[in-house]
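Take a look at the structures listed below.
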Structure 1
Amino acid sequence: MILVNLESIKFLLKFLQVESTETVEQSKNILKLVNTAIESSIQLRTKIQEYLYKLKINIEQFKDIQFIISYISKSFILYNIKKRDLLINLMIYAYSSYSYEFFKQWFYSFLLFNEVINDSNKKDYEDLLQHWSNQFTKSHEITMKIFMDIDLLIEALKNQQYQLIFIHHMVDLCFRQGK
């Protein structure tokens, strides 16, 4: 049985990145064999995906998720994980953690895109932004606090193109809230 949790995923990601300092060729070959076995395990990939996509995340776990997301394109054990899908699922399952601080930290942790903008990144960003705002607008109090901090959120976005997408989205949101 494979035990999967945030700590074990982080451990495996770090372990798979370690370069062998072994000088004995047989030890190096054993380490390569272990790495290959871990990376090629379809069962492990599936367990990791199931665990992450159903995780009821809280603010304390944001850094762990950021770490894992940073390895999505670098590790075969995260082959089944798509950043956009993961973040949307995490947001869905986090309903019991919803608070103003949760949504603010979510923005700072997961919505400050710095990648070069292309059609795929733009679509992912718009989808994540839409999903984020759909959740916080369920609470009038949280919505008002987010809007009161809008300048800080805009300033945090260093990429002008993502900043414009954010501004347009929030303006649209304001008009929808007024209805």
Structure 2
Amino acid sequence: MVLTPRHPGIGVTTHRHDETTATLEAGSVVYLTAAGKLAKCTAVSGNVPHGISFQRVKAQAPNLPQNFEFPGEIGASDARLGDPILYYQEGGIYETTEYNILGGAGVAAGQLLYCQVNDSTHNGRLVNDDGSTADVALDEAGDPKACAKVLEPLSADEVAAGKALAIQLLL
């Protein structure tokens, strides 16, 4: 499980993924590119968080016909680069495993989470840092953009085990 809606917000919509950018996992924070398409946040400026992806976006398998699917992929909700993808914005309550909790500690209820960038392993993930330790995406005014609020605390052991984190989306 990467992202599970518990009480989706009213801003559930689809938008085309930017085929010139990288793949992404469900639960990744996305921004609108200059071309008006969605891409995973990867840079501090110019990547203002816009929503959270509900679908995994993967690359076309090499040396196979366009839109080829292996038997185990048939019926999956995965999208390909450039496809329209479902994403959430404007609130809602979700559980996600796409987070990076820094400091080896747990996370408290009410804590704000930001979009981590400039880290190839954790780009587009929610992080418990406002830019003081990790690079995070900024809003239009140049301030760290809070993307979610923690609803249920997790201990350090639960974080290390990758337990789902209950969040309220703030985008």
Distance in nm of label points 7 Å out along Cα→Cβ at positions 96 and 160 from the coordinates reads 4.6; which among 1, 2: 1
Per mean count of other Cβ atoms within 10 Å over residues 64-71, the highest-valued of structures 1, 2: 1
Structure (1, 2) behind the derived value 27 of relative contact order in percent (Cα under 8 Å, 6 or more apart): 2
Given -500 for helix-only ellipticity at 222 nm (-39500 (n - 2.57) for each DSSP H run of 4 or more, over all residues; to 500), calculated: source structure among 1, 2: 2
Ranking 1, 2 by mean projected area of the Cα convex hull in nm², for residues 40-143 alone, the structure that comes out highest: 2
Distance in nm of label points 7 Å out along Cα→Cβ at positions 24 and 56 - structure with the largest value, from 1, 2: 1
For distance in nm of label points 7 Å out along Cα→Cβ at positions 112 and 136 computed as 0.6, the structure of 1, 2 it came from: 2
Per distance in nm of label points 7 Å out along Cα→Cβ at positions 32 and 152, the highest-valued of structures 1, 2: 1
Given 2.0 for distance in nm of label points 7 Å out along Cα→Cβ at positions 104 and 128, calculated: source structure among 1, 2: 1
For 46 (percent of Cα pairs over 24 Å apart, calculated) the corresponding structure among 1, 2: 1
Parent structure of the calculated result 15.6, given that mean count of other Cβ atoms within 10 Å over residues 72-79 is the read-out and 1, 2 the choices: 1
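Throughout, read-outs are computed from the coordinates displayed, never taken from laboratory work. What you are looking at is a predicted structure, and each value in this text was computed from that prediction instead of being measured. Cβ atoms are built from the backbone, for glycine too; each structure is taken alone.
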